[in-house]
Structure 1
Amino acid sequence: MTKRAGRVYLVGAGPGAPDLITVRAANLLSRAEVVLYDSLVSPDLLRMAPAAAERIHSGKRGGGQKILAQDAINQLLIARARAGQTVVRLKGGDPFIFGRGGEEAAALAEAGIAFEVVPGITSAIAAPAFAGIPVTHREHGSFVAFITGHEEPARHPDEAVPWDELARAANPRGTLVILMAAARLREVLARLAVAGLPGETPAAAIQWATTAAQRTALATLATLADEVERQQLGSPAVVVVGECARLRNRLAWVEKLPLFGRRIVVTRATEQAGEFATRLRTLGAEVIEFPTIAAVPPSSFAILDRAITEAASFDWLIFTSARGVDAFIARLRTLGHDLRAIGPAAIAAIGPATAERLNHYALQVAAIPPEYRAEAIIDVIGAARIQGARILIPRAEVAREILPQLLREHGAREVVVAPAYGTVVPDDSDTARVRELAASHAIDLVTFTSSSTVTNFRTMIGVAAAGLKAAVIGPITAESARAEGFDVIAEPSHYTVDGLVGAIVEYYARN
């Protein structure tokens, strides 16, 4: 058998925000067998890779020391490709802009390894854009130059940098974008001043662009270094020098978003978190998707299977979650039945998301309570229709018993609780990171959509979770969150994701 040829993809990870990665990059990550990533790569991007993919950190430790030398990285890429693996080399920003992607590509080419370069959004463009600074403008700047400022003079003497030419280009209608200059910022700005760039030229420094930690200092060439020190900005930072920087006062946009600068943890299961996380990011938040619950098959399908075979004999089917709907339909198909097996049974849904999922399968909902909690279903169905009824509830294996109890108390002839799925605490590789963020008070808010997400988060994070601010979807979840020591600051009047987003925005508008 011919051995499968491996391939290396040099992929730009973008400037920091995980949703600024390209579609091509996301697709490659989803198929990667090995991911070799740098320090500034968002941990959320690593979640796009298959669970079985090997993840290798090749960046720097806290003190700035490289974990892997460049030669070691090159040889690792070559070895894994020769072993027939699909390798994604995930590099911050763009792989060919001010990084060593070119060196890695040359090493691969020399070794005869097939590779592909996937461009990424560089911080040289993203940082000014997120700070409201266009790098070119018809009135303020028709020229832009990108340079690095981190190299040691001993390796790259200052005379090799055309400071005079850069100063002339930036005065009066050019823009200089300087990367990796935090450590030598005062020296770099002084060089430009000596080369003739006026001290009153607008200048800005943008730290941690596109993330919740983004901060911008706006000053002049002569005063920017002092302003950066005053605001205690550090690396990673992008510096912009030129008249275009003056436009920030008019064009700053990201800071105006209602959730700008907020780091929010979403604890919903992976398959449910996407839309919620997207809504929060659109409003300016940095979102950490940290699922604390995962669906698994129940310990036994026996009760559900028996109920499905006699589904037409039930008067009511009550669904308490969208996941319960999906699990019920999936089991229906597994057993070789279709929707006709339900027969004349009426359907009730607790919550609009559950009703929407039923509608997706062309199932009409006869009853949905105005208050989205199990107890409210009694009033909306009505005591007369519960009396003597046979009722099926496909739901999680472990759940609150209040609904079956109330139905029986109101005269239901039989209530069959059929486990359709189970829930477990996922084995999440991001636990240590989230625990560290919680301990360092770097999490602004944790969102919970069920009591299970509350208790599981507390289990996974431990004592570091105590005192964190929480936004919850409803009163039952709020009660669980307070019992676990969370500070509940947002609780919507309508127990939906839309309501939860609105409550979060409203809280931060007041605070």
Structure 2
Amino acid sequence: MRPSSLSDVGKVLVANRGEIAVRIFRTCRDLNVRTVAVYSEADREALHVMLADESYYIGPSEPLKSYLDVERIIAAARKAGAEAIHPGYGFLSQNAFFAERVIEEGFIWVGPEPQTISLVGDKLGARKFFSQRGMQVVPGTLEAVDERDAASVAEEIGFPVVVKPAGGGGGIGMFIANSAKEIDEYIRMSRELVKASFGRHELYIEKYYPKAKHIEVQIIGDKRGNILHLYERECSVQRKYQKVVEEAPSPSISQEERNRVLRMALEAAKAVNYTSAGTFEFLFDTQGRNFFLLEVNPRIQVEHPVTELVTGMDIVELQLRIATGEALQFKQEEVVLKGHSIEARVYAEDPTANFMPSPGKIVFLQLPGGPWIRVDSGVYEGYEVPPFYDPLLMKVVSYGSTRIQAIARLKRGLQELKISGVRHNKYLALRVLEDQRFIDASHTTRLLDDPSLYENIQNEDPRPKVAPKLAMREESFKLDREDRAQEVRVNAWRIVSRMRYDT
């Protein structure tokens, strides 16, 4: 019999890897729900595999033969006896066919309805859908553009413009064109990239706003028609449309503007009868002070922890409860925004070499701790970072009663974080937090285009000669006794307790 509430669910399979799988498992454990991991050849010793109650091998390291193989994942869920499947983010999380197959096989799908994923997953189709309902989208084409007409269409919109793919994501195939000559070149480049990456080639053109910010609204909706917002996040610190530093709430908008974008997001969510967690993303033109709906991400977002910290809500738990048919147990006025939270994504990539991924073994890892710091990590010391997947290692998140306090605490957390063996972007995140444009919130989505942020920047932490660990392990000490040359192996705690201070 199909479960009618979360209490009837015994096992959840997470069709993902890394830090998001670990994060979902932790909420499942809080709820006394058993967890099932899937893993590829490259992830046999991954942290999410170690932390799951059960784990199942689903294929080679290449994503197409493992994490993107719908039937292998469903077979693993069937073998494990799982009742529900959570897709996490990335991979198959926005794949309507996967959602349909999960439901067909009798599993609970932890996400929006397949038809919603189909609608909002087609960016061009979504633009047309929302525009026809009177919602303000970024000025541009509502149909796929023919490369023969691209230059004239762009001139009509007004340069600069952005070439965008109708499907896919991650900034792949997106180019900013400043002239008719550039757009012809970028249309050809984009078409080749997106066809190889996503299997489809439709492109469209949008107006580009050079002084813009990225504001997004977290939406949560149940299957009984209740749709609420959990306030907004700002994600303007980006590199090639990939977010690096995110925060909640936005420090860049007034209360009137906040109310406006929240209303816009709720209106859009209600137009598609949205269920589960989703993010409605907006471009905010800082000159005209206008919001334009950019796209909808029908899944949990990488940056969801900042929303959790300022609202006290567990978004994964809400997803699980909604998936089993439970109604939201709170009203909009009960969602209270308190304090400020900032998140830095830490990637195994080299900011001094055009952000080239840096796979390899983490030979030393010291995670930050202390009050008001949260770390969502998918790695450990000795872990071999594989070259096959997104290089995100962890997210370091701070909370403060004020934004200034949250910035100071995140700086402290990143300074405590030490990673040796792979190159990473931690020091770039610190540069951002110390940059006056970020501090006074005058930055735009072009902040990371500034070459001064990369001058003489570190890309790795040196491995300490003596690891600063307080562990019950044996070490070699040279004792100050008659036989000074004799090396004695003793317990570290015992030698400290007997230590003399000689003058």
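Points worth noting:
- Which entry (1, 2) yields the derived value 24.4 for Kirkwood radius over Cα pairs in Å: 2
- Computed 0.85 for FRET efficiency 1/(1 + (r/R0)^6) of positions 98 and 394 (r between Cβ atoms, R0 = 35 Å, to 0.05) - originating structure among 1, 2: 2
- Which of 1, 2 yields 0.60 [FRET efficiency 1/(1 + (r/R0)^6) of positions 106 and 290 (r between Cβ atoms, R0 = 41 Å, to 0.05), calculated]: 1
- Structure responsible for 20.0, with mean count of other Cβ atoms within 10 Å over residues 90-97 calculated and labels 1, 2 on offer: 2
- Per FRET efficiency 1/(1 + (r/R0)^6) of positions 178 and 306 (r between Cβ atoms, R0 = 35 Å, to 0.05), the highest-valued of structures 1, 2: 2
- Answer label among 1, 2 for the case where distance in nm of label points 7 Å out along Cα→Cβ at positions 410 and 434, calculated from the coordinates, equals 3.6: 1
Quick note: the coordinates plus some simple rules give every number you see, no bench work behind them. Keep in mind that what you see is a predicted model, and the values were worked out from it rather than measured. Cβ atoms are built from the backbone, for glycine too; each structure is taken alone.
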